[in-house]
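Structures for review follow.
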Structure P
């Protein structure tokens, strides 16, 4: 019965094994890095540009409290965030005067030393995992076959069609789901080759050991505080990308999407064809 149904519906190969392994490992590692990074940020919840920054200096971003209310300030614009950011309650209904609440950090209680150990340990997994994925993707043709932007895709008509289809929550037919569209290619190229390397580079420059060995890295990025700001912005953009990615998975069919990322195969309603590799 299942065999006849699969023949009728079709099963298309969608994700390579290297993509699936990297996807799930990266999801776990990135979550730990984000949560431990938020605890590190709690130690000094302000961001600056340049070499130095202290409570007396002007911060372009601040997540803090006035003892009675929490707030987020970006530039000269301030928004009250009591109960979520700056000032919140823990599981025991105790007031926590920290930027990010305990449920969003590793560890849940304030422990800067432990957070740094978590962050440093998993940062190596993150860096080596990205490097391995890039090398494997070059060898197995994933980048050339699936991420290469073809000449026809650069046309205004193709770009507009992709934007309109996404705005209307139309993600293509079953065979179309086996390939990246131009918006997906731009997104994944930006994340894999720009955003993730920026996170790693800015993290390296803030490491005392790396700073001692390669002090010129900080000069390139405009100083330690500039590197910290860029690191935070890149992490925020990556978080936004993940949120959008999850929303798209839910809208396009979560069962089939998750199954394809676990088994590598995508059930279609039509006869399967040779498919590319989606991440």
Structure Q
């Protein structure tokens, strides 16, 4: 099937992209296009105008400010997977980026596009939640920040406002994020996670002093798992305590069920992969 007719414009700046989007409610922003273009070909998305921001080089940088890692929204999955800055300071993110799709997707798809699309079975959200990231959005009213905990609001929904663009992802530089990982149970063909689990952990004297756990692919949108976090904080980090905490995975959460994986199986795998992730950083 072919996409419905649309107008195309290539933005020369962030400000121009925001202005163009504000002038047309039926427009869509094109970054890597790996979610939008297939949806358009199936006519699940029929924008009147495509605003191409892929040429905005100011959104393609990764840097360390000292207090946070700054990742431009147009950084590709390959950039995020291979960046030493990310590997050394927030390895959960490089873990997630390295297992997205295939080389073609990783070379073209962008972190900003993936997070703005907010697919419930994307890899980044679980890692982003575990890393306590902050999203930077720009729109007609200026710039604002959104915490990862507040960003994912529903099925393919985010806290981005009308006319706003996601321009940057910031990840705090600290020992907890430096000791992080992301593991997943992938769908064999698409590589989307049936279950994806991100964990960042601090320990002291062999016990867990702090932990953040994020899940992708389990619910209708990504979520922090406070049950695991509460169960493990203050506990000695051993096989028994980790298994006991991991058994709390997805408690009280609505879990997806589809023709690939049942709710029961997803819940079981959430426990398995939570245990693997926590063990990896303990």
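What follows draws every value from the coordinates through simple rules; no lab data is involved. None of these values were measured; they are calculated from a predicted model. Cβ atoms are built from the backbone, for glycine too; each structure is taken alone.
When relative contact order in percent (Cα under 8 Å, 6 or more apart) is calculated for each of structures P, Q, structure P gives the greatest result.
Say we calculate volume of the Cα convex hull per residue in Å³ for every structure; which of P, Q gives the highest result?
P
If FRET efficiency 1/(1 + (r/R0)^6) of positions 104 and 192 (r between Cβ atoms, R0 = 25 Å, to 0.05) computes to 0.95, which of P, Q did it come from? Label of the originating structure: Q.
Comparing distance in nm of label points 7 Å out along Cα→Cβ at positions 80 and 152 across structures P, Q, which is largest? Going through P, Q one by one, distance in nm of label points 7 Å out along Cα→Cβ at positions 80 and 152 is largest in P. With distance in nm of label points 7 Å out along Cα→Cβ at positions 48 and 216 computed over the structures P, Q, the top value is the one for Q, the highest of the group.
Kindly point out which one of P, Q the value -17000 was derived from, the read-out being helix-only ellipticity at 222 nm (-39500 (n - 2.57) for each DSSP H run of 4 or more, over all residues; to 500).
Computed on structure P.
Here distance in nm of label points 7 Å out along Cα→Cβ at positions 232 and 248 was derived from just one of the structures P, Q, and that gives 2.8; the source is P.
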